[in-house]
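Multiple structures follow.
Every number in this text was worked out from the coordinates using simple rules, so none of it is lab data. Just so we're clear, the structure is a prediction, and the values are computed from it rather than from any experiment. Cβ atoms are built from the backbone, for glycine too; each structure is taken alone.
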Structure P
Amino acid sequence: MRLAIVTHAERPELAESISDLRPEFVRHDPVVRTFWPRLYDIYPDFQLWARDHETRKTVGYACSLPVRWDGVSEPRGVDWAMSSGTAGEPTALCSVVVAVVPEYRGTGVSGAILDRLIDVAAAHGLEALVAPVRPTWKERYPLTPIESYVKWRRGDGLAYDPWLRTHERLGGEVLDPAPRSLGVAGSREDWQEWTGMVFPEEGDYVVPGALQPVRFKDGQGTYVEPGVWVRHSTA
């Protein structure tokens, strides 16, 4: 497969060629919902589209923004990057999502996009690419604390999680968890619409695509999503 990776500045029309691949409920984090659409207008050079050169199909994308990174693994992860992280002179590029359509997962597309993001950060004179990574397989273990999950390793010493493993293979350093990378709150009806599930009682529910349970109390569902900070040097 020949892959073409272009910026939004180069091919803005590609925004209409692929659907949003994030879980529906994640899109309702208030910081994400407010700032996400503006990324393409404010930072078009930092948004990427991946195209299969042969089929001309858009098969993945990445969203990122420049931040002032002082080396601290901010607990708020994505929410920090899209709010406080933009204050001051930027020193790093922060990747807030890399997504690939299901039929192209496992083919190296995500790694190619990540590699291009590192190049983009270097080309803009930034010291690093950082990311509050959303671990791919954490949704399989929603009851496991992120602090434990991030320590899981295979026999070869690499991370158990495939997305963290891709970062490591490209030279990324796994840092600390971001236990409150983003958060979503909504009514019982909201969550039923977002997930297609019903939540007849209060308590914790395992929801497909969620990295930890959604908690219902007083008719409100609250979800706090963890991530894991990873850093790539551009030097």
Structure Q
Amino acid sequence: MQNQFDPRQAPGTSGGVNAAAVSVPRATRDVGLRSYMLSVYNYMTSGILLTGIVAMLFANSGMAAQVMATPLRWLVILAPLGFVMVMSFGMNRLSTGSLQALFWAFAVAMGLSMSTIFLVYTGVSIAQTFFAVSAGFAALSLWGYTTKRDLSGMGTFLIMGVVGLLIAMVINLFMQSTTMHLVISAIGVLLFAGLTAYDTQKIKSMYAHVAGTDMMGKMIIMGALNLYLDFINMFTFLLSFTGSRE
């Protein structure tokens, strides 16, 4: 969801399409694009599965309840944000291998952070929400991939909406309003649903800039991170809105 991944500002380019990609026949480019997108989805899906496994094991072990009752909870909660910032701002300096390692470490840290949902919500509601979000995510991402409509304007609006949502969440930490919490959750689902389509189109557009370059491996990982965040945020907001508590 970072602006530095905008196709119009591709890293390592002067703003135009990669000349190597232009010289490749259309059919070959299409095969390369499908392989590129499949790699993005494979990383994202593997990251989500790793997060889910870690969250469930950590919660079932009893350690999640113990850690969250101590000041260590802040380390667990804030660690994923730290990984995202390092990956986002250090992408150009880090190697592809380093980004891969950070992505997997982020998925583990996110699993530790999300383990509390197993302490708050029923297993049935977690499973139902996961499958509902999976279906919605697949449909939205497919639309973002296939649509001819330019979603860049919508993306700018959605990112501004996320900023406003974060501000509302901070305010509600003090207000503790149940109604405001439900409104925030509903708006959060809609915002990240839109961002799923926007980010998919952006990741697809980046292929023309990075195909055949050293940046391609990095963009696959960062694209997977963006879609991972869209999925996880949709899931947590929808679970907060509709989930049944223990």
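Compare Kirkwood radius over Cα pairs in Å across structures P, Q and report the one with the greatest value.
Numbers: P: 18.3; Q: 19.0.
Once Kirkwood radius over Cα pairs in Å is worked out for each structure, Q has the highest.
When Cα Rg over 2.2 N^0.38 Å, for residues 60-171 alone is calculated, the result is 1.10; to which of the structures P, Q does this value belong? Before the final figure, lay out the partial values.
Working: P: 1.10; Q: 1.33.
Label of the originating structure: P.
Please state which of the structures P, Q yields -27000 when helix-only ellipticity at 222 nm (-39500 (n - 2.57) for each DSSP H run of 4 or more, over all residues; to 500) is computed from it. Intermediate values should be presented prior to the final figure.
Working: P: -5500; Q: -27000.
So the calculation was done on Q.
One of P, Q was used to calculate relative contact order in percent (Cα under 8 Å, 6 or more apart), giving 21; which?
Numbers: P: 21; Q: 35.
Value 21 for relative contact order in percent (Cα under 8 Å, 6 or more apart) corresponds to P out of P, Q.
Just checking, which of P, Q has the largest value of distance in nm of label points 7 Å out along Cα→Cβ at positions 116 and 212? The partial results should precede the final answer.
Details: P: 3.3; Q: 5.0.
Structure Q gives the largest value of distance in nm of label points 7 Å out along Cα→Cβ at positions 116 and 212 among P, Q.
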